[in-house]
Every structure is written in structure tokens, then in C-alpha cells.
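Take a look at these structures.
None of the figures in this text is laboratory data; all of them are computed from the coordinates on show. For clarity, every value in this text was computed on a predicted model and none was experimentally measured. Cβ atoms are built from the backbone, for glycine too; each structure is taken alone.
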Structure 1
Amino acid sequence: MNRRQFLSVLAAAPLAAAADPKPNVVLIVGDDLGYADLGSYGCKDIPTPFLDSIAKNGVRFTDGHVSCPYCSPTRAGLMTGRYQTHFGHEFNPGPAEQAVENFGLPLTETAMPKRMKDLGYKTGMFGKWHLGYKPAYHPQQRGFDEYYGFLGGAHSYLDAEADPANPIFRGTAKVAKVEYTTDQFAGEAAAFIDRNKDSPFFVYLPFNAVHTPLEALPKYEARFDGKITDPRRKTFAAMLSAMDDGVGLILKTLDKHKLTNKTLVVFHSDNGGPTPVNTSRNDPLRGFKAQVYEGGTRVPFLMQWPGKIPKGKVYDHPVIALDMLPTFVAAAGGKPAEDWKLDGVNLLPFLKGKDKGVPHKQLFWRFGRQWAMRDGDWKLMSMGDAPALYNLKTDIGESKDLSTTEPARFEKMTVDWKAWDQKNIPARWVPQGAAGQKKKKKKA
């Protein structure tokens with residue numbers, strides 16, 4: 001190197017040092033996991049050390065929500081940062097062979113992977129999509145460079161060809177065999193990280209665990225021999241333990257490449273647990289999956305980014321999965337445009353203490369005839385009948401209706417709810433028997 005070249009490199013050095021490199025982003029979603037199913041949220045019978053390590057090394061949200069108590073609508077909100085009822089994605093589609101022709105995340109909406117790709121990220125998805133079966137709605141048409149998973153709402157963990165209408169794909173090619181989907185999805189995600197370790201990457205890892213069918217490998221069930229006697233709970237425990245191992249594989253892969261401090265990792269469930277179905281637990285919350293009680297929308301919600309957000313922090317203000325897209329974009333150095341019409345907010349200033357306010361004064365839900373809204377500690381909700389008002393600070397189990405003792409608050413929140421609902425559009429499809437479906441009026 002001659003003197004001129006040396007001086008050129010020297011002059012450029014401060015600029016290179018000043019540039020904050022884009023962090024990697026890993027978004028992991030559990031399926032039908034209850035609020036009380038992780039050790040960090042009080043679970044005693046199923047160890048979840050890797051998921052709990054995210055809470056230990058980052059932030060545990062006690063009031064973290066999804067935008068619907070059901071699978072597909074939650075994912076539509078998550079992928080867009082917008083209330084899915086604003087664009088008619090209100091329900092699940094039903095099985096693939098019964099889904100309406102236009103089922104899928106509307107092509108008018110821009111999905112999270114496209115936002116990240118536009119910011120220079122390699123993008124990969126591994127797991128459950130549930131946002132469209134037709135080619136135009138395929139993950140690789142919505143911004144993902146790589147895809148391995150299934151397009152529907154549920155799948156066998158052991159048989160790739162169990163449902164001919166809902167196969168497992170690598171890209172657009174059908175996969176003939178799997179050993180265990182939980183292990184497979186985590187392994188594919190880890191391999192993607194291996195391949196893209198030298199460039200910023202966005203990994204979306206939506207497990208189908210712990211959704212039914214209740215299926216586990218013997219090696220995972222053996223961990224609970226003599227510890228859990230209920231056969232269904234034992235299989236559930238094995239499934240959750242396998243998912244925790246999968247999360248551990250991702251964390252170890254980041255560590256192997258010295259990327260832990262350069263990676264923002266988020267985990268949350270897609271809705272509350274359907275306890276009677278899979279033995280998940282939502283205590284101390286009332287309700288389950290498919291209900292707008294807290295047990296349907298409040299979920300385990302964890303985030304870590306060592307050196308950038310606090311370690312071991314418990315955050316008690318309400319947040320929602322809609323916040324992930326603006327948070328990721330901000331972390332990547334981007335800025336959402338006004339025409340994105342986001343309902344989520346960037347959480348980083350709140351977690352870092354730069355913003356002393358709260359991310360959301362109000363949050364809203366609509367799921368067919370069910371609806372709810374939060375205003376600080378207060379919650380107004382209806383299961384399709386007379387609305388009830390709860391103070392979640394003093395009554396997290398939603399046991400005491402205060403609508404008659406707080407008439408002014410009840411009235412104001414009702415007005416606010418109706419004003420928000422004016423921004424929604426009718427559901428683009430309503431599968432027969434859908435949870436939350438609006439009751440049809442009888443013919444005269």
C-alpha cells in the first residue's frame with residue numbers, strides 16, 4: 001500500500017466506524033402457546049431454559065398482545081403492522097380445500113419481509129404461513145428469498161404427506177419426508193443463518209408447535225417420564241420442550257458466528273392457549289384462544305438485543321404484535337412512510353427509556369361478533385352480548401364487571417370503540433362455523 005492509499009483508508013475509517021451496521025432480526029412465533037406455559041411466565045412442570053434466556057438477557061413483556069385471538073388474522077396483523085380488520089382479514093380460511101378463492105394476505109398490503117428486503121436484508125421463512133394458498137400469496141411472492149414450511153393452519157409433525165391439500169414445501173417444491181417438523185424448521189432456519197452470516201438477515205420462524213395434533217418424538221417425551229402423569233399434558237410438554245430446543249439452536253447458531261450482540265430476537269405466541277384442546281395454560285387470565293378475553297390475546301412476549309435494549313427488564317405497559325414491523329424497520333435504520341398507515345409503533349425508545357410515555361394509550365380488537373378495547377388499565381369488551389368493563393390492574397382475571405359503577409368511562413370507551421370500528425371493513429371471507437363469526441339474522 002502506497003502513502004496515498006494509506007491516507008485514503010485512514011480518512012475513510014471514521015466514516016466506517018460511525019456507520020451503525022444493520023442488526024440481524026429473528027422473529028420466532030409459537031402456535032397456541034398459553035400465557036403461563038413458559039418458565040419465565042410461571043410454568044413449573046415444563047422447563048423452557050432457552051426461551052427463558054431471552055427474558056433473562058432482554059425484556060419480558062407482561063402485557064404483550066396479538067391483534068386477534070386466532071391464527072391467520074394475527075399473522076396478517078403481524079406481517080403488516082396494521083389492524084387486519086382494516087383490510088378485511090378477520091377470520092381463518094378453513095381447510096385448504098374449503099378456502100375461498102381470494103383467501104390470503106391481500107395483495108394490496110406490503111408484508112414485513114418485503115419491507116426488510118427493501119432495507120437490504122436477506123429474508124428467510126421456516127414454518128407455518130397461513131396467509132394464502134394460491135401462488136400469488138406464496139411467501140416468496142411476498143418478500144421472502146427462501147421458504148420451507150406449509151401454507152395452511154395445521155400439519156402433522158411426523159408425516160409430510162398427511163394432508164395432500166396442505167403439503168410441506170421447499171420453495172414451491174413439495175417435500176416428501178420429515179422427521180419432526182419442529183426440529184426441521186429450526187434446523188432450516190439455523191442453516192439459513194449459517195449461509196447468510198456475513199450480511200444482514202431477517203429470519204421468520206413460525207413453529208406449528210404446540211398446535212394440535214399432539215405428536216412428539218419419544219426422545220422428548222422421555223424427558224417427562226415420572227414427572228407428568230397426564231398423557232396429553234406429557235405430549236404437550238414434549239412438544240414445548242422440542243420447540244425450546246429449536247429456539248436454543250437458533251441462539252447457539254448466532255453465538256457460534258458471534259452475532260448475538262448484532263441480532264434482535266423476538267418471541268411471542270400467535271394467540272392464547274386453547275387449554276381444553278392441548279392442555280396449555282393461560283392463568284391467571286380468563287379465557288382461551290378464539291376469545292377476546294385476556295386469555296385469548298395476551299401472550300408470552302420476549303425480546304433481546306444485547307447492548308441495545310436492557311437486560312432482565314420487565315415491561316408492564318401494553319404492547320402488541322403490530323409493533324414488530326415498525327420496531328424492526330427502525331432497528332434497521334429505516335423510517336416508515338406515512339402511506340404505510342401503520343398501527344404499530346417502534347418500541348425501542350420506550351425500552352431504552354428515551355421515551356417515558358406509553359407505546360399505546362388504546363388498543364382494539366374485532367373478531368366477528370366479539371370485540372374489545374384497552375384504554376390504559378381499563379378494558380371494554382363484548383363476546384357478542386352486553387359489553388362489560390374491567391379494571392385489569394385490580395382484576396386481571398376479568399371477574400368483576402364495572403360498567404354500571406363507571407358509567408362515564410363506559411360511555412366514553414364505547415364511543416371510542418365505535419369510532420375505531422368505522423376504520424374497519426367487512427370481512428373478506430367468513431368460513432362456516434368460524435370462531436367469532438357474526439350471527440346471521442333469521443329470515444322473516
Structure 2
Amino acid sequence: MSKASYRNADQYLKKRHRPESIVSTYGYAPALSEGALVPPIFLSSTFIFSSAEEGERSFQVAYHLKKFKKRREPSLIYTRLNNPNLEILEDRLTLFEKGTERAAVFSSGMAAITTAILSLTRSGESVLYSAPVYGGTDYLFVHILPRLGIRTVPFPAGTSGTEVSKLLQKEEAAGHRPRMVFLETPANPTCTLTDIEEVSRAVHAFAKKVRRPVDVAVDNTFLGPMWQSPAELGADLVVYSATKFLGGHSDVVAGAVLGRREMIEDVVKVYRTILGTVLGPFEGYLLLRSLDTLKMRMTAQSINAGHVVDWLERHPKVAQVNFPGLVPAQDPQRRIFERQCRGPGSMVSFYLKGGKREAFRFLNALRLAKLAVSLGGTKTLAEHPATMTHSDLDPKERVALGIDDRMIRLSVGAEHYKDIIQDLEQALRTP
């Protein structure tokens with residue numbers, strides 16, 4: 001059976017089955033790998049051409065040196081450009097991320113975000129972004145992109161599409177040429193939601209008015225791909241720290257960008273090749289392993305988080321809990337959640353009564369949950385955003401965004417929820 005035949009079989013299955021049912025076989029032809037059920041790890045840095053003509057055609061396709069009547073994919077050339085493990089992984093990611101056609105995988109989430117932004121923006125243009133965002137993303141926006149002549153403008157997470165439209169018009173009037181709106185929703189670590197569909201509609205209306213591309217990119221790490229599908233809501237790019245839920249075992253660092261075929265293949269992957277931000281084959285293999293259990297893990301962790309949140313809300317030492325959907329029915333955040341999300345995920349943040357002393361006492365007393373940054377793994381992790389993941393933010397800005405010394409961020413794992421609660425309870429009891 002040829003590779004083309006397997007692709008046709010994949011498309012047949014894709015139309016008839018859910019992602020979790022075909023993810024372990026999609027995009028892979030066992031007959032091309034000695035019948036191995038699981039894709040082998042292709043550690044080769046380079047690949048052999050069958051002829052000089054094939055080598056020429058492959059480079060023409062990879063570097064867009066020649067236009068062909070029918071779109072072609074390059075043969076395997078060099079792992080910085082393409083690799084079997086990465087191609088299979090990218091195919092499988094599109095199964096879960098509804099509304100996308102292609103994926104590109106990277107050596108980290110920050111490599112994914114940085115490469116995507118650099119591939120689409122130029123000096124003299126501006127990027128508007130929701131705040132707060134992950135600390136590394138914030139550093140990129142505040143300290144690095146401006147050095148390259150790319151203006152960055154924050155706006156509060158939860159800002160409406162109407163207000164984003166006004167910001168875009170203000171930027172345009174000042175001569176800053178908006179090129180991208182970057183959303184992180186839910187926001188890290190406040191869990192504030194931004195309406196992807198409303199913002200995307202406003203951005204694309206603005207782009208039509210100014211007659212040039214203005215793209216919406218969404219960091220979907222907290223809820224995706226199980227509980228939120230930004231591309232179906234109008235986003236042009238969906239970005240991930242694949243280290244988190246996609247990896248799920250705290251043993252791989254990776255990133256991903258998904259979107260329309262032409263944007264990923266013709267723009268993002270070209271920059272990835274030259275910048276060298278591609279994922280390694282072994283890390284690709286680990287992610288392939290993880291996708292088989294993605295739905296099971298994310299479902300179990302979300303159920304656990306619901307139990308933990310119910311308990312935290314009743315605890316006398318907890319002042320407030322942030323969790324997607326955990327707001328009154330009349331709150332705009334609730335309406336966004338019900339329209340945009342299929343579930344709340346498993347990321348929780350909460351404020352203890354007191355301050356830094358009480359927060360540190362609690363974190364130091366945890367036994368089952370681990371004091372560590374990152375998130376999305378099967379082990380429950382807790383951290384102090386103000387002094388850890390978001391410590392490089394301006395102190396006044398950090399507090400204004402709701403990230404103060406009382407806040408704890410919790411990534412709820414796959415342990416038994418009663419054991420997680422028992423650990424949190426003993427930690428809060430510690431004098």
C-alpha cells in the first residue's frame with residue numbers, strides 16, 4: 001500500500017470517526033516502517049534522495065523556488081525542515097484542533113509563539129495582546145519585540161470586540177499599522193476569558209477596511225484542544241505550549257502552531273526552517289505517545305478540578321477562586337464560557353486570606369501536590385505566580401492585573417480528587 005493510499009484511508013476514517021478513535025493510527029503507514037504498530041523514532045539528521053532530480057524538486061517545493069500546477073509536498077530532506085515523526089505528529093494535531101488544516105511543531109511553546117509572530121510581523125507594525133499572559137510571552141512582548149521595531153500594546157483580558165476595534169483604529173490613526181491581535185484565553189494565571197469569536201470578527205472587519213492582513217492568534221494551552229477550538233471561532237492561528245496538556249507527563253518541552261494550510265506551510269514553516277526552532281524527533285515521538293491518552297487525561301483532570309474548586313470555595317482561608325465558568329449567570333464571563341468553551345479544564349487560581357507569608361506557608365506544606373512551575377501534567381502542581389512565573393512583570397502592573405502575593409496557581413492532576421483535597425486541607429491547616 002502506497003503512502004498516498006494510506007492518506008486516502010486516513011481521510012475516510014477522519015470523516016467517520018472521532019479524533020480519539022483514530023489518533024493512534026492517523027498519518028502513519030506501518031508498511032513503510034517494517035510493519036511497526038507504533039511509529040519508530042527517526043533520529044536521522046538527513047535523508048537520501050532516489051535521484052538528483054528528486055533532490056532538485058524537493059528543494060524547489062520546500063523553499064518555494066518554483067510554482068507547480070498541483071501543490072506538492074517535499075520529500076524528506078533534513079530534520080530541520082521535515083522528519084517522519086514530526087509529520088505524523090502534525091497530522092494528528094489537526095485531528096484535535098478543529099478548524100485547522102496544518103500544524104507546525106517547535107522546540108518549545110516560546111519558540112512557537114516567537115516564530116509565528118516574526119514570520120508575520122515587520123518593523124513598524126504593531127501587535128495588540130490581552131494581558132495578563134504567560135510570563136515568557138510577556139517578556140517577549142515588553143522587552144524583545146520592541147527592539148526589533150515591532151510595537152506591542154496590551155489590553156485587559158476580557159476586553160470586548162468593540163473595544164479592541166477602537167484600539168485598532170487608534171493604532172492605525174497614529175501610523176502604527178496593526179498586524180496581529182494575540183489572545184491568551186483563559187488568561188494565565190487569572191483564568192479570565194476573552195471572547196474569541198467577537199474579537200476575531202472585529203479584527204477581520206478592521207482588516208477589510210484597511211485592506212491588508214491583520215491576524216488573530218490564540219494561545220489555547222489552558223483549554224485546548226478538548227475544551228476550546230479557537231479556529232472554529234474565527235482565529236487565524238492557534239498556538240500551544242505542547243509541554244503542557246498535549247505532552248501531559250512533564251517529560252517533554254515543545255510547542256505548536258496550527259492554522260490554514262498556506263499560512264503554516266508557506267510562512268511559518270519557512271521561518272521555522274531558517275530560525276532552527278523545529279522540534280526534535282525524540283520529543284516528537286513522546287508527544288505522539290501522549291496524544292493517545294489526551295482525551296482521557298484532560299477529562300479526568302477537569303473532573304478532579306471541579307471537585308477541588310467546590311471544596312476551595314467553601315474553605316474559610318480562601319478569599320476567592322478563579323475557574324472558567326465559575327461566575328454568576330449574569331456575568332459576561334459566564335456568557336463567554338457558555339458560548340466558547342466545552343468544559344472548564346483543570347487550571348485553577350485562588351487567593352488566600354493574608355499575604356505572601358500565608359501563601360508560602362501553604363506551598364511549603366504541600367506533600368502530594370508538588371511545588372513547581374509548568375502545568376497540564378498528570379501530577380498536581382502548585383506555584384506562586386507573583387514570585388515565580390510572572391515575577392518579571394512590573395510590580396504595579398502585576399497587582400493591577402490581579403496577580404498579587406495572595407494568589408496560588410494550581411494545575412490539577414490525575415490523582416484521586418479526594419487525595420488532592422486532603423493534601424490541600426492539611427497544607428492550609430499548617431500553622
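Couple of notes before you dig in:
- At a computed 25, 55, 19, 1 (P(r) over Cα pairs in 20 Å bins from 0, in percent), which of 1, 2: 2
- Parent structure of the calculated result 0.05, given that FRET efficiency 1/(1 + (r/R0)^6) of positions 164 and 356 (r between Cβ atoms, R0 = 35 Å, to 0.05) is the read-out and 1, 2 the choices: 1
- When relative contact order in percent (Cα under 8 Å, 6 or more apart) is computed for each of 1, 2, the largest belongs to: 1
- Read-out Rg and Dmax of the Cα atoms in Å, for residues 36-123 alone, computed value 15.1, 48, structure in 1, 2: 2
- Comparison across structures 1, 2 (criterion: FRET efficiency 1/(1 + (r/R0)^6) of positions 252 and 420 (r between Cβ atoms, R0 = 25 Å, to 0.05)) gives the highest value for 2.
- Test item: helix-only ellipticity at 222 nm (-39500 (n - 2.57) for each DSSP H run of 4 or more, over all residues; to 500) calculated as -11500, pick one of 1, 2: 2
- Each of structures 1, 2 was scored by mean count of other Cβ atoms within 10 Å over residues 140-147; the highest score is held by 1.
- Origin of the derived value 0.50 (FRET efficiency 1/(1 + (r/R0)^6) of positions 28 and 284 (r between Cβ atoms, R0 = 25 Å, to 0.05); candidates 1, 2): 1
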